[in-house]
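Novice: Structures incoming, each one as structure tokens.
Where a number appears in this text, it was derived from the coordinates with a stated rule and is not lab data. Just so it is clear, the model here is predicted, and its values are computed rather than measured. Cβ atoms are built from the backbone, for glycine too; each structure is taken alone.
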Structure 1
Amino acid sequence: MSAELMKAAIFDGSGSAEVKLIPVPKAQKGWVLIAPVSSGLCGTDLHIATGEFPMAVLPVVPGHVFAGHIVALGEGVTKFKIGDWVGGDPNISCGSCQMCAIGATNLCDVLDAVGISLNGSMAELMAIPEQCVFLLDERIDEIQAPLIEPLSCVLHALERAPGWVGTKMIIFGAGAIGLTATVVALAEGALEVVLVEPQAGRHELALKLGASRAVSSIAELGDEKFNLALDASGHPAAITAAISVLAQRGRLIQMGVAAPHATIELHPYEVYAKEISIIGSASLARQYGNAVARINELGPKLAQLVTGRFKLDEINEAITAMKSGNHIKVLIHNKFD
């Protein structure tokens with residue numbers, strides 16, 4: 001990194017990344033400059049890479065799941081000091097619109113997000129508003145710290161549909177979100193958690209994390225019904241299946257990001273007769289701080305989701321690894337030779 005330029009990965013919609021030199025961001029008033037240590041590469045990033053994520057503004061430096069050290073403070077920043085080990089809520093909300101006023105900052109009228117519509121953490125340096133930054137316990141290492149963001153997304157799902165204690169729960173998709181939801185559900189007192197995941201290679205980890213069963217399809221469950229379903233896949237067939245296995249007054253939490261044009265067949269009579277609820281849960285709202293508070297408790301289990309680690313220069317290898325289906329969570333470490 002020179003005084004004016006830094007190394008960064010760039011997504012331009014082509015499906016791959018280019019690592020090149022770009023201008024160093026500035027710590028403007030109320031913002032901090034962070035040197036990221038590690039960033040999570042997730043399914044959302046794959047959609048951004050191919051230009052298929054509606055909110056993305058390309059070209060962009062990816063990385064909305066991160067942790068690092070503060071290296072510069074903008075004017076007026078008072079809560080942090082240089083050298084602090086921090087993570088951050090990637091969503092930058094206005095704080096004054098109707099949605100922000102009720103705590104739904106993820107639905108802000110003018111929402112921006114680092115790594116999506118603004119440059120993110122897969123670079124030597126990143127800039128982010130002080131309001132989005134959270135101090136981390138030094139015991140939270142570079143493996144667990146990037147898992148705070150997906151944990152906060154699951155805690156938002158819990159906020160949207162509270163009361164998991166004593167429930168019989170089924171989760172569709174054993175990726176990072178589905179498995180994080182498994183860990184949270186059991187910590188919240190769910191009676192049992194069943195995972196539906198077509199990739200049989202992921203079943204072992206689901207069981208290791210506490211799922212009572214892991215199956216490839218609902219055909220293996222017969223006529224079994226569940227109080228609570230959570231879709232973490234975004235696939236229309238899985239969403240349809242999730243609705244079909246709900247018991248009376250069952251609830252579906254829709255976390256998976258479906259394609260904007262995707263549709264499913266819904267039978268309104270079933271919604272009426274069984275009094276079922278379909279509840280959307282997007283991103284994390286104001287749950288990042290709660291996830292920071294719980295990462296010491298849940299982090300050791302969640303760390304098992306990290307199945308690949310790459311340097312920034314190896315980001316295209318990391319993308320290939322994620323696309324292979326052989327990995328749950330891949331981390332990009334900002335180490336330069």
Structure 2
Amino acid sequence: MEKSEYKDAGVDIEAGNHAVALMKSAVKSTYGAEVLGGIGSFGGMYDASALKGMNAPVLVASTDGVGTKVKIAAQAGRYRSVGIDIVNHCINDILVQGARPLFFLDYFATSRLDPQIVAEVVSGISEACRAAGCALIGGETAEMPGVYTTGEFDIAGTIVGVLEREGALPRQNVIPGDILVGVRSSGPHTNGYSLIRKVFQDVLLETVLPELGIPLVDALLAPHRSYYPVLYPYLPSIKALAHLTGGGFIENIPRVLPENVDAVINRGAWKVPPLFRLIQERGRIADDEMYRVFNMGIGIVVIVDKQHVDALRRAIPEETFIIGELVEGNHKVNLK
């Protein structure tokens with residue numbers, strides 16, 4: 001092979017081609033009949049004919065990343081889980097508006113491309129897409145020496161979903177007296193990892209802390225769960241959903257509240273998982289900051305009419321918690 005000045009500058013085109021070859025089968029496993037074309041096109045094509053059968057289809061789009069959780073993944077040499085993270089984070093973000101996912105696009109950037117790492121990340125992305133019936137129709141893999149330091153990488157994703165306009169959340173009938181139902185998280189999800197890394201900076205990732213009973217790395221890299229299969233069938237009886245991402249309870253719940261309504265959260269309504277208690281103790285972090293940074297074991301909050309709350313909780317196929325209620329106020333969250 002001829003000498004490549006581009007490769008000498010830090011960009012290996014052949015490594016990129018190898019990465020595409022490794023991920024091809026995983027990506028194709030997410031395809032349905034709606035996907036037109038294939039890997040290698042300049043843009044992904046998705047047949048939207050099915051939307052003609054909807055009364056008033058509304059497309060919902062969201063873009064996000066997984067933050068500094070990628071540093072723990074890189075340190076541990078475990079990459080599949082952050083691929084799952086990026087998809088499920090985006091799925092949850094459009095679920096709270098009432099949408100089901102249609103297709104997804106990913107972005108992977110690093111200092112020097114390792115095809116095996118890219119393939120592992122994309123395998124996680126594909127796994128989460130398949131589980132949600134969401135097609136992975138495109139993406140970008142970027143090798144950028146000088147922008148990222150050796151061994152560093154970042155991922156981001158964009159999702160597009162659809163809903164009937166009349167089913168959009170939050171609904172206009174969110175009022176004082178409505179009940180807040182919490183659904184369990186699977187860990188910190190993708191938020192608060194800069195603080196987490198600071199708290200555990202002197203602890204080896206493979207350490208089995210007695211409070212956890214598992215290696216620290218397993219707890220920290222637990223994938224961000226999707227609430228789509230759990231909650232989507234019951235959206236008609238739900239008034240609003242709040243995905244507890246960056247900002248925790250304090251910042252996210254007000255995003256779906258009217259200006260004259262507060263949310264009161266009863267912190268004793270569920271058992272906070274050991275990881276969060278450990279973070280708080282080791283970091284000497286105040287309660288209010290914990291609930292502003294982390295989900296504290298509740299990944300999504302469901303707002304429902306008090307008359308329907310029991311039926312909804314019976315229908316949801318897992319344990320849920322009544323964690324509070326809405327009261328008259330001025331668009332804030334009050335922790336009890």
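Novice: Of the structures labelled 1, 2, which one yields 29, 19, 18 when semi-axes √(5λ) of the Cα gyration tensor in Å, for residues 186-321 alone is computed from its coordinates?
Specialist: Going through each structure in turn, the value belongs to 1.
Novice: 44 is what came out when percent of Cα pairs over 27 Å apart was calculated for one structure; which of 1, 2 is it?
Specialist: Among 1, 2, the structure yielding 44 for percent of Cα pairs over 27 Å apart is 1.
Novice: Same structure, new question: Comparing mean count of other Cβ atoms within 10 Å over residues 82-89 across 1, 2, which is largest?
Specialist: Structure 2 comes out on top.
Novice: The value -7000 for helix-only ellipticity at 222 nm (-39500 (n - 2.57) for each DSSP H run of 4 or more, over all residues; to 500) was derived from one model only; which of 1, 2 is it?
Specialist: Corresponding structure: 1.
Novice: From which structure (1, 2) was distance in nm of label points 7 Å out along Cα→Cβ at positions 146 and 218 calculated, if the value obtained is 3.4?
Specialist: Label of the source structure: 1.
Novice: As an exercise: relative contact order in percent (Cα under 8 Å, 6 or more apart), calculated from one structure in 1, 2, equals 22. Which structure is it?
Specialist: Answer by label: 2.
Novice: Match the computed value 3.4 of distance in nm of label points 7 Å out along Cα→Cβ at positions 26 and 58 to one of the structures 1, 2, and report its label.
Specialist: Source structure: 2.
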